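Pasting the structures here.
No value in this document is a laboratory result; all are computed from the given coordinates. It should be emphasised that the depicted structure is a prediction, and the values quoted were computed from it without experimental measurement. Cβ atoms are built from the backbone, for glycine too; each structure is taken alone.
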Structure I
Amino acid sequence: MSFNFPLLLVIAVAVCGVLALIDLVLLAPRRRAAVVAYTGQVSEADQTVVDQLNREPLLVEYGKSFFPVLAIVLVLRSFLVEPFQIPSGSMKPTLEVGDFILVNKFAYGIRLPVLDTKVIEVGDPQRGDVMVFRYPSEPTINYIKRVVGLPGDKIRYTADKQLFVNGESVAKKLLGEEPGSLGSATLYQEKLGAVEHLIRIEMTRYRADPGNEWTVPAGHYFMMGDNRDNSNDSRYWNDPNIPKELLGMVPDKNIVGKAFAVWLSWADPKMRNVPTLSRVGLIH
């Protein structure tokens with residue numbers, strides 16, 4: 001069962017903020033008035049009684065305590081940096097299963113939490129960026145892929161696994177077999193835009209493409225995984241509820257942010273082993 005964490009966080013901040021405001025405007029003045037009335041009726045005030053009269057209700061105490069912490073988390077997560085964990089191998093060898101990554105939330109514009117409405121333009125995705133986005137067919141699910149096609153681009157992917165952008169083949173250099181693959185997978189260094197990165201190709205594996213040529217509409221992006229033969233990406237998405245011309249495209253409104261660093265890696269999904277820092281570094 002999925003849940004909307006940003007919405008829950010906004011609600012928690014709002015509830016705690018309202019409790020703090022109610023205490024500031026109504027309850028705290030009443031407590032102070034009660035203390036003043038008590039001390040005016042006795043010659044020597046009992047500190048225990050004063051403390052009891054001045055004590056905040058438990059719910060208010062918790063609300064005021066959590067409000068600044070939750071507010072800081074909301075601001076950081078919504079506008080600056082959000083952490084994610086890689087659940088699949090679709091971005092190998094760039095990202096491994098269990099990598100904990102950091103995503104820049106303002107690289108592609110400042111967006112309101114929950115509504116995801118862009119309120120301040122900052123920049124646009126560039127070809128070669130590793131981007132986190134909400135899966136168009138199921139927006140509650142976050143995907144991570146590499147930006148291959150920008151608005152207006154024509155993308156072609158051939159049967160011999162060569163990528164073309166606007167009629168030009170994307171340069172790639174053979175590096176050799178992937179360690180441990182027994183010859184089933186080959187590593188290449190590919191250059192998309194200004195970004196050089198590794199891709200993984202299984203030349204003996206063929207996936208029937210629903211189409212091998214796409215034109216990217218305005219306000220949309222074409223995404224592919226670096227693990228080219230093991231990635232559910234723009235080449236293969238199929239949803240009868242999405243217009244044919246938009247099928248496989250990621251709309252700008254679905255963008256979450258730009259992945260820029262690995263800060264921890266924990267390969268075992270059940271976390272039974274020890275996490276490692278060996279993969280810590282910037283994402284290319």
Structure II
Amino acid sequence: MIPASASPTDPVSATVRGSVPATLGDLPFLPAGTTLPPLPYLLVVLLATGGVALALRRRRPAVGVSHVLALTPWIVLGSALHVLYVVGALPEPLAPFGGSPTVYPTVAALAGAAWLAAEEAVADGERVPGVIAAVGTVLVVPVVVVALTTGVSGSGASWSAVAVLASAPIAAVVWRVLGRLEPGVAVTGGVGALAVYGHALDGVSTAIGVSQLGFGERSPLSRIILELDGVPSVPVLGEGWLFLLVKLAVASAVVSLFAPYVREEPEEGLPLLGFVAAVGLGPAAHNLLLFSVTA
């Protein structure tokens with residue numbers, strides 16, 4: 001999301017050594033503010049991501065629900081770094097790594113490297129998820145603190161808290177109903193539940209941002225839903241309740257579809273379902289922190 005008064009592109013010049021990132025947000029179906037970093041940065045990101053992916057493929061570490069859930073702090077880290085980028089608080093040499101979508105493969109490469117290092121350093125494989133989560137937490141906390149030092153909006157922080165609190169019971173009800181309708185989703189465990197909660201939080205926070213804080217939606221498809229005529233308004237969420245409903249329906253359908261895959265091929269299905277969770281939780285975390293520092 002972006003403040004209503006902001007440019008639809010990221011408000012950081014990100015000019016590094018005379019290079020300017022290429023803006024792609026004007027292309028159809030791409031979110032406003034989508035950019036590619038200068039070529040040297042792009043090459044670094046691609047090489048790092050490809051190298052880590054290849055190393056993980058060769059090592060084939062054990063993958064379980066706890067491993068995927070351990071990546072949650074890393075998802076938040078990517079969102080927090082992008083907020084620093086948006087408010088211009090990233091050091092200039094690092095700024096291109098914080099743009100969208102560059103920040104996501106950048107953090108994915110770091111998380112994958114931490115996973116590989118944990119596999120090498122920890123003799124007891126059951127402790128690996130805890131190490132991955134701990135490293136991610138150690139990294140994300142100072143990033144969030146730095147973002148908050150740029151200024152805290154009382155109203156934005158309050159509405160962020162409302163979004164977090166409201167999303168929990170909504171996600172719990174949806175997860176319970178989904179389990180009743182499709183008992184097979186139980187095999188997805190905490191990863192499936194995180195996917196539902198992440199998308200619930202994204203839907204609630206987006207609706208609050210638009211209806212209560214005057215933010216604009218960057219994604220064209222989401223903006224179409226949020227700007228539909230004739231949708232009645234409800235308290236807190238305004239017309240954004242429809243966007244939340246769509247998010248919950250899509251997330252529930254995807255979790256249901258992934259259940260057989262997770263049951264038969266958990267080492268492939270769980271990470272892919274974790275990606276689905278990240279697509280909801282990442283934007284949600286970005287919304288909450290952005291509201292807290294810019295609303």
- Comparing I, II on distance in nm of label points 7 Å out along Cα→Cβ at positions 86 and 142, the highest sits with II
- Query: Computing mean count of other Cβ atoms within 10 Å over residues 166-173 gives 12.0 for which of I, II?
  - Reply: I
- Determine which structure produced the value 5.8 for distance in nm of label points 7 Å out along Cα→Cβ at positions 38 and 118, calculated from the coordinates; the candidates are I, II. I
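When Rg/Rh (Cα atoms, Kirkwood Rh) is compared over structures I, II, which one is greatest?
Values: I: 1.18; II: 0.96.
For this comparison of Rg/Rh (Cα atoms, Kirkwood Rh), the top structure is I.
When relative contact order in percent (Cα under 8 Å, 6 or more apart) is computed for each of I, II, which one produces 19?
Details: I: 19; II: 26.
Matching structure: I.
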- Out of I, II, which structure matches 8.1 when distance in nm of label points 7 Å out along Cα→Cβ at positions 46 and 222 is calculated? I
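Quick one: distance in nm of label points 7 Å out along Cα→Cβ at positions 110 and 230 came out at 4.1 when computed from one of I, II, so which one is it?
Working: I: 4.1; II: 4.7.
Of the options listed, only I reproduces it.
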- The value 2.4 for distance in nm of label points 7 Å out along Cα→Cβ at positions 94 and 174 was derived from one model only; which of I, II is it? I
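Starting from the value -22500: which structure in I, II was helix-only ellipticity at 222 nm (-39500 (n - 2.57) for each DSSP H run of 4 or more, over all residues; to 500) calculated from? Show your work: numbers first, answer last.
Values: I: -6500; II: -22500.
Going through each structure in turn, the value belongs to II.
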